[in-house]
Structure 1
Amino acid sequence: MEREENKLTTKRLRRAELQLLETTEELNTMKKAYEELMTNYNAILRLDSKRHRQNIRADGEEIAALVVLKDKLLAKDHEVETQRHKIVELEKKLWKLELV
């Protein structure tokens with residue numbers, strides 16, 4: 001009986017570890033995408049600033065790409081925060097299983 005419980009606990013632990021690994025990999029992928037978006041966003045900001053200094057565009061007008069990147073960055077921020085929350089929850093589960 002105890003042996004079966006140990007096997008079941010070991011399986012649960014392994015499943016939690018795999019889920020943690022997958023979620024961590026997913027988070028890392030999102031971080032890379034986020035960094036790329038930030039690079040693009042900063043490049044657009046520099047262009048926008050340069051154009052503004054040269055009075056190429058009217059005051060108050062925003063570049064459409066800048067608005068889109070802002071939205072994408074906000075969405076990625078939200079995704080990253082969600083993944084961080086998942087990792088914390090999985091780590092809590094993992095610790096509970098290890099303590100059993």
Structure 2
Amino acid sequence: MKELEGMKVIVAGAGIGGLAAAKELGKAGAEVTVYERADSVDEMRYPWHDDVQPEAFARAGLDVPEGSFRKKNWTFVTPDGAVRRMYEAEEKADFSVWRR
């Protein structure tokens with residue numbers, strides 16, 4: 001018998017987290033219903049940037065998308081508060097590509 005057999009679960013939101021939760025709950029035996037307020041898939045797109053190596057566009061025969069920018073300088077803050085910086089030469093820096 002599955003751990004959540006017979007349990008009914010409602011997941012609010014069909015985003016990445018909601019769908020992942022619904023999948024795992026279903027695998028554990030729950031009867032899952034997902035509710036989403038968006039009327040269409042187009043309304044559910046999330047605005048984020050993907051980092052793409054510069055040569056990827058050339059290999060694919062594509063122009064760099066409008067609005068993309070090079071990510072030359074990175075700053076990382078570790079959980080203990082230490083700051084680490086990374087610098088890339090312009091020609092090697094990844095492009096940050098708007099994904100909407």
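When relative contact order in percent (Cα under 8 Å, 6 or more apart) is calculated for each of the structures 1, 2, the largest result comes from 1.
Distance in nm of label points 7 Å out along Cα→Cβ at positions 33 and 65 computed as 2.0: which structure among 1, 2? Structure of origin is 1.
Each of 1, 2 could give FRET efficiency 1/(1 + (r/R0)^6) of positions 9 and 49 (r between Cβ atoms, R0 = 35 Å, to 0.05), but the derived value 0.05 comes from 1. To which of 1, 2 does the computed value -5500 (helix-only ellipticity at 222 nm (-39500 (n - 2.57) for each DSSP H run of 4 or more, over all residues; to 500)) belong? This value belongs to structure 2. Comparing Kirkwood radius over Cα pairs in Å across structures 1, 2, the highest value is found for 2.
Values in this text are rule-based calculations from the coordinates and carry no lab data. All values derive from a computational prediction rather than experimental measurement. Cβ atoms are built from the backbone, for glycine too; each structure is taken alone.
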